[in-house]
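Structures for review follow.
Rule-based calculations on the coordinates, nothing more; no lab input. The structure displayed is predicted, hence computed values, not measured ones. Cβ atoms are built from the backbone, for glycine too; each structure is taken alone.
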Structure P
Amino acid sequence: MAYLKTLSAVDHAQAEGAQKQMLDTALKQVGFIPNMYANMVNAPALLATYLSGYSSFRGESGFTPAEQEVVFLAVSMANGCTYCAAAHSMIADKMSGVPGPVLQAIRQGQTLPDAKLSALYELTQEMVATNGRPSHAKLDAYLQAGYSEQSILYIVLATAVKVLSNYSNHAFGTQVDDRFAAYKLA
C-alpha cells in the first residue's frame, strides 16, 4: 500500500539537474529506467546512495553472482517487497546462475536444497528479522559453510541497500516493470 500521495515517478524526458543526471546514468547502466529508479530519484541522494552501495556490493563482496542474488532475495522477501522480489528473481533466473530449485525454494518460502546457499540465505533472513543480531547457531552454520566473517559485513551492506529500495517501493507502491512481471509473486 502506497502512502506517498503527492509525489509521482519522475519522467526521464522532463527531468532536470541532478534528477536527469541520475536517470541518464541509470539508463546507461541497465538500458531502461526502472520504475523504482523513477520514484527514488525524487530524492536524488537516495538513488545515488542506492546505486553506489549496490555497485560496491556487486564489485567488492566476494560473493558469486548467484550468492549475491540469494542475499538480495533474502532481504527483499523478509521485507515483503514485491517489486524487488520480482526483479531479483528475474536476475537470479536469467543472469546470475541461481539454480532453479534454489530460486523456487526461496520464492515458496521453503528450505533451500543447496546447503551452502541455505546457510547464506538463512543468516541473511535472520539478520533482517533480528535487526542485525543473528543467533550463534546461524553464524556458526554460515561460517562452517565456508563463508568468512568479513563477508557478514557485506551482508550488512546489501541489507542497507535493499532497505533503501524496499522501503521506497513500499512508500510509492511501485509497480513491477513489465520485464519483471513474469516473476511477480502472487
Structure Q
Amino acid sequence: MTQGDSRVFLHGVTLGDRESDRDVHMTHIHHVSSAKVPMAYAFDYVSDAHNLADWMFGIEHVRFVNDVPRGLGAKYDIAINLGATLRSTIEVTGWDPDTLFSTESRSGIDNQIECRFRPLSDGETELEINIDYRLPGGLAGRALGKVISPFISLAITHSDEKLRKILEEGHRQEIASR
C-alpha cells in the first residue's frame, strides 16, 4: 500500500435531556491506502477475520461465535489492546464480494467499520476504511479516551504497513508458485 492518508475526527455529543445524562464521544477514522495486488486478492484477505491478528495492531484475540465463517452474518468476539483492552462482538452486516464489507458491533464498544475496495489498475487496489466508534460516557469513558488516543495513529500506521507487506508478499508468492 502506498503511504496511507488518515484522518481522525472526534465529535462530542451529549445524549439525554439532563446534565446528569452521560456524554458519548464519537470518533470517526477515515483511512485510504493502496496495495499492488488485484482487488479480489485484497478483498479475500482483508475481509477474512481469521487474518485480523496477522496484520491489525493490538489484536489480542478473535473468536468466532456462530457457524458463519465469513460473509454476511458472520459474528466474532474481538479484543484489541490500544493501551486498554477494548472488547466487542462484531457482525458482518454488509457484503459485496471484491468491493465492500461492513461490520457493526452487537455488544461491547459501539463501533461500525466499512471497507471499500477499488481498482486503481489491473494490479493495484485502493482500500478505503471508515471506522466509527463510541466510548462509554462519563468519567470512565473520558479516561479510556485519554488512554487510547495516543495509540490510534500508531495503530493505523502499523496496521497499514503490515497489511501492505502481507498482501504484496503473499501475492508475489502465489504468482511464483503457479
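The table below lists the values:
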{"item": "Origin of the derived value -21000 (helix-only ellipticity at 222 nm (-39500 (n - 2.57) for each DSSP H run of 4 or more, over all residues; to 500); candidates P, Q)", "result": "P"}
{"item": "Origin of the derived value 1.6 (distance in nm of label points 7 Å out along Cα→Cβ at positions 67 and 115; candidates P, Q)", "result": "P"}
{"item": "Top of P, Q by Rg/Rh (Cα atoms, Kirkwood Rh), for residues 107-162 alone, largest first", "result": "Q"}
{"item": "Structures P, Q, by relative contact order in percent (Cα under 8 Å, 6 or more apart): label with the highest value", "result": "P"}
{"item": "Cα Rg over 2.2 N^0.38 Å, for residues 75-122 alone - structure with the largest value, from P, Q", "result": "Q"}
